[in-house]
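Participant: Next come the structures, one after another.
What follows is calculated from the coordinates using simple rules that are stated; it is not laboratory data. What you see is a predicted model; the values in this text were computed from it and never measured. Cβ atoms are built from the backbone, for glycine too; each structure is taken alone.
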Structure P
Amino acid sequence: MRMWMIDPTMLCRKHLLGEHVELHMFVGTINKNKKLNGYRENGLVEVHNIKSRHAELVSEMKSRGMNHNSPLQKFKVFNFGFVDIDNSYNELLKRCTHCKTRILEGLE
């Protein structure tokens, strides 16, 4: 699980939907009182931004004509974690040719 925290317009369909699902998974993990220390240590989560990030992703999904029928469950929000956005861009540039194309087009 991870939060990319980059501009959602830069994400390909797979990574947009993937991050959306993983936000729901983070909320489930929080509600089960499981620790997120490894995600924090690896710069993969910002608990305090899950709600706003979910809203950003949903907005982008709808702008692409996708449906959204999965509101976030309630969860305890607390200040926890930090995602290095530069690292996210670099990872996506290496991992995904579709995201790479969107990122490079967005930088023009």
Structure Q
Amino acid sequence: MRKEEKTIIVEIFGTSPKVRIISFLLDFPFNDFTKEEMVRNLGMSKTTFYNNFGILEKYKIVLSSRKIGRATLYKINLEHPLVKRIKEMEREISIGLIKEKQLVMPT
């Protein structure tokens, strides 16, 4: 589904697994996902995902949001200072790109 998509975050910071996980969750800030759903959507191996997801949990960049049966769902922590800054940077870059396109468009 998302394997070939490149977000601004991925273009700037690269395709490391942590960046891809954060970027995916930022694309859906009000949704929550099981780890299996994230692995599938990211097109990442389970080993790679689990080796990187734990660090994002440790620093509370990603939080568990609820449980459905035995499955735990996770979402991005929109209150985390790093997440806030990434969102600000993404917004600033997007605004800059829009302004740049407006300047080069013929009137």
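Participant: Between structures P, Q, where is distance in nm of label points 7 Å out along Cα→Cβ at positions 58 and 90 highest? Could the numbers behind the result be given before it?
Facilitator: Working: P: 3.4; Q: 2.4.
Structure P comes out on top.
Participant: Follow-up question, since we're still on this one. Given structures P, Q, which gives the highest value for mean count of other Cβ atoms within 10 Å over residues 34-41? Mind dumping the intermediate values first?
Facilitator: On the way: P: 12.6; Q: 15.2.
Between P, Q, the highest calculated value is found for Q.
Participant: Which structure, out of P, Q, was relative contact order in percent (Cα under 8 Å, 6 or more apart) calculated from, if the result is 39?
Facilitator: Working: P: 39; Q: 25.
Only structure P yields this read-out.
Participant: Oh, and also: With volume of the Cα convex hull per residue in Å³ derived from the coordinates and found to be 119, which of P, Q does the value describe?
Facilitator: Computing volume of the Cα convex hull per residue in Å³ on every structure in P, Q gives 119 only for Q.
Participant: To which of P, Q does the computed value 1.9 (distance in nm of label points 7 Å out along Cα→Cβ at positions 42 and 82) belong? Let's see the in-between values first.
Facilitator: Values: P: 1.9; Q: 1.3.
Structure of origin is P.
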